[in-house]
Structures are given as C-alpha cells and as structure tokens.
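Following this line, the structures themselves.
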Structure 1
Amino acid sequence: MGERDKLLRAKVRRLARKSRFWAAVLRHLESSARRRRAINIYHLNKVAPEGSGVLVVGKLLGVGILKKPLKVVAFDYSDTAYRKVLNAGGEAYYLEEYIERGGDGKGLIIVG
C-alpha cells in the first residue's frame, strides 16, 4: 500500500465515524487495489442525471463521450478522462482534493 493510500484512508476513516456515506467509501478503499474498478466515462451517462455528482472509487478512464455536465470525484483519472469531464462543462476533483475542500458527499452517487 502506497503512502497516498494510507493518507487517504486515514482521512476517510475520520469522516466515516460521522457519516454512512463515508463509511461506504471506506469499505471500497479498504479493499485491495486490484479489486478497485476502472470505470469508463461513457458509464457515467447511464448512472447519473445531468447536473448531479458521482464518486468513482477507482480510476476513471476516458473511453466514450460524457454527454452532460457532472461533478466527478475520483480516486484517480486518466488524462483523457479528466479533460473530458471538464470539456463537458463538469467539475473534476481527486478524492483528496474534494475532502480538503470540505466536500460532504451529499448528492454524490458511488460508482465502482
């Protein structure tokens, strides 16, 4: 387990004491890195309505076209996926960045 993983888990563990949402995220993060899913960007069109937000517990890959603006929080992004989220008029945050900005997880759909 890398240093980034350890720090992120510690942050989410503190949040999980107060919120069931973050407890669910922690369960995903505590599974092995090999079990984390890679989600293609076209999948987000199916799971989230326009203007909503998703949390990808894994890596977001750039296959497909994002057809609507979404707030996307992910553990990791491919360069293409990050650009496609921004080009669709959405917001893209890494999970650590979202937590540091005071994100509470309200309105986010967990994907992965």
Structure 2
Amino acid sequence: MEKFFINGSTLEIEVAESFFKRFCGLMFRRRLKKGSGLLLVPCNSVHMMFMRFSIDVVYLDENFCIKKIVRDLTPWLGLSVCFGAWGALELPSGEAERLKLVVGQKFQRNVDL
C-alpha cells in the first residue's frame, strides 16, 4: 500500500503493476473502502466484467496528473478508455466528487515527499 495525497486528503492505494494483478483488478471483490483505491499501471482502459459495485476511474499520466475522470462506472456493463493515459486509479463510487478531483490536478505519492 502507498499513500497518495490530494486536496488535503490521504488515500491508501494498492498498486497493481504485474500482469496478473492488473488482470484481476477489483474483480470478485465485494467493495472498496472510502479513502482507498487500486492503481493499475500501465493501463489506459478498464472494464467492469465480474464487478459487484460501481467505481470512479481517474486516469493519470506518468507524473500522476489527472487526464480524465469517469464517475460511477456500472458493474458488468461499464467500459472506459483514455488514450494516452499511463495508469487508471480505481476508487469507490463518489470518491472523485468527495475529493473534489478535476482534470489537471496532480496527486502526490509518499515517495515524492
């Protein structure tokens, strides 16, 4: 787990860098806790097959700058793409709004501090 910081909030983020971790993603999990997420890298698209809950997806560039935000992606039916994205940060549905995320903002990682 890593800590990510934005707009005065701290998030506990699991990083999925291997093929297997990215492939499994959040499939079959029951939920994500508020203030937590899964960062898929490299990744520029997500699908919602075998998902049990809606999520927000925040696409990032290599500098953790937000390129695109997709809110409330629906289980089983949802699909999202952001060409040119380096990673996809999956958050519980509603987190993007709660955190007041907007395109162009930049996350800070614990390793950057």
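Throughout, read-outs are computed from the coordinates displayed, never taken from laboratory work. Since the structure is predicted, the reported quantities are computational estimates derived from the model, not experimental observations. Cβ atoms are built from the backbone, for glycine too; each structure is taken alone.
In terms of distance in nm of label points 7 Å out along Cα→Cβ at positions 3 and 83, the structure with the greatest value among 1, 2 is 2. Between structures 1, 2, the greatest calculated value of relative contact order in percent (Cα under 8 Å, 6 or more apart) is seen in 2. In this comparison of 1, 2, the computed figure 19, 15, 14 for semi-axes √(5λ) of the Cα gyration tensor in Å is attributed to 2. Here helix-only ellipticity at 222 nm (-39500 (n - 2.57) for each DSSP H run of 4 or more, over all residues; to 500) was calculated and came to -12000; which of the structures 1, 2 was it taken from? Here the read-out was taken from 1.
Between structures 1, 2, the calculation of distance in nm of label points 7 Å out along Cα→Cβ at positions 27 and 99 yields its largest number for 2.
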